[in-house]
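Derivation of every value follows stated rules applied to the coordinates shown; laboratory data play no part. The model shown is predicted, which means the values in this text are computed figures rather than measured ones. Cβ atoms are built from the backbone, for glycine too; each structure is taken alone.
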Structure I
């Protein structure tokens with residue numbers, strides 16, 4: 001991916017002077033940059049803006065940057081470079097094990113950071129192939145936000161139980177695909193529940209009540225009789 005294509009970089013850093021310095025360097029090289037100073041803002045911005053790569057500080061004011069990393073890895077494989085003042089080996093290993101692509105310690109040379117960013121981006125031949133974090137129905141009424149683990153109807157969050165969300169998430173990640181009942185049961189309830197189809201009927205009904213415009217005539221959470229279910233955006 002070329003820099004001229006206005007590659008989108010999400011910079012997650014609560015040190016404002018440092019964030020400004022890095023942002024200026026990135027913008028000067030034709031990157032499109034957004035800055036988040038908290039983990040919460042980073043997670044929300046990643047979901048909505050869909051960056052091509054993330055530069056992530058670990059020491060954020062509201063929660064650890066590792067939480068941001070885990071959230072990102074729940075729906076995307078975009079490059080994440082951790083930029084942290086932590087020099088200890090266990091901390092680096094932990095970040096890499098959680099899914100970071102690289103680790104740069106502070107203080108750092110901007111040239112080195114940019115080189116590592118270019119290298120990480122080269123390993124992603126086409127970022128458009130990344131899974132979309134928000135699955136939206138054709139009429140725009142229903143949004144399934146995989147990054148925030150949230151369903152929204154007409155822009156308003158809908159409360160779902162953990163089981164209900166498990167069903168919605170599993171089907172949304174396989175949008176358009178027929179999902180056998182046994183697969184859905186094992187994914188949401190566990191390996192010992194592949195025959196408990198009565199559970200599915202109850203919970204699918206509850207999901208439709210909360211998310212479908214007309215639960216009696218569902219348009220998105222469809223039943224394939226005798227086989228399984230399908231989510232059609």
Structure II
């Protein structure tokens with residue numbers, strides 16, 4: 001069993017924006033295949049045009065909307081309950097500006113070396129598959145049941161738990177990732193029954209776990225994100241991952 005708890009740090013970003021960042025931060029630069037995790041909640045400012053290459057990014061909207069525009073000619077606004085993905089590949093320049101009060105999660109996933117030079121691409125979905133049972137609702141953003149396509153095997157799911165609800169979620173062999181608390185509190189345990197408490201802005205990073213069990217006494221809004229590592233060197237410098 002290997003579970004480690006980390007707290008997102010307040011980091012200035014873009015034009016007058018402060019995000020809650022899990023990575024990259026000093027002492028914790030990435031968690032292969034993931035290279036950035038930001039929880040943003042902004043009413044003004046934003047992310048004016050800037051370049052990227054070498055990875056894929058997903059933005060999941062929790063509240064409000066985000067306007068995207070890029071050098072491929074794509075332009076659109078994704079609203080709460082929707083998601084966008086851009087593949088930076090050999091290079092792309094884009095902007096992301098809030099449409100009103102905007103809250104969401106942005107996640108970067110490294111591309112394997114053999115795909116670093118693929119063409120840039122963009123995908124936007126306005127809703128994702130979902131299910132609800134026993135006080136737990138799941139929104140499948142990426143994965144076998146998800147709406148977004150990636151070049152890396154990833155499962156990215158929004159989880160909302162009512163007070164007193166339970167969830168056990170299996171993890172494929174060789175996968176690693178995290179459970180992040182957007183709001184509320186949850187108790188988490190793995191194969192050996194260790195009981196870990198997580199609160200708003202905290203995440204449990206796990207690998208070599210066949211499943212995780214979650215229980216929320218008061219209700220919780222979570223993000224589940226697991227994937228297959230590439231086992232390749234990650235060379236990230238600012239907006240580029242080479």
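Miscellaneous remarks
- Which of I, II leads on mean count of other Cβ atoms within 10 Å over residues 39-46, largest value: I
- Set I, II, criterion distance in nm of label points 7 Å out along Cα→Cβ at positions 7 and 167: the highest-scoring structure is I.
- Read-out Kirkwood radius over Cα pairs in Å, for residues 15-54 alone, computed value 10.8, structure in I, II: I
- Distance in nm of label points 7 Å out along Cα→Cβ at positions 159 and 183 - highest-scoring structure of I, II: I
- Which of I, II yields -11500 [helix-only ellipticity at 222 nm (-39500 (n - 2.57) for each DSSP H run of 4 or more, over all residues; to 500), calculated]: I
- Structures I, II, by Rg/Rh (Cα atoms, Kirkwood Rh): label with the highest value: I
- For the set I, II, ranking by relative contact order in percent (Cα under 8 Å, 6 or more apart) places II highest.
- When mean count of other Cβ atoms within 10 Å over residues 87-94 is computed across structures I, II, the figure 12.0 traces back to I.
- Between structures I, II, the greatest calculated value of FRET efficiency 1/(1 + (r/R0)^6) of positions 151 and 191 (r between Cβ atoms, R0 = 25 Å, to 0.05) is seen in I.
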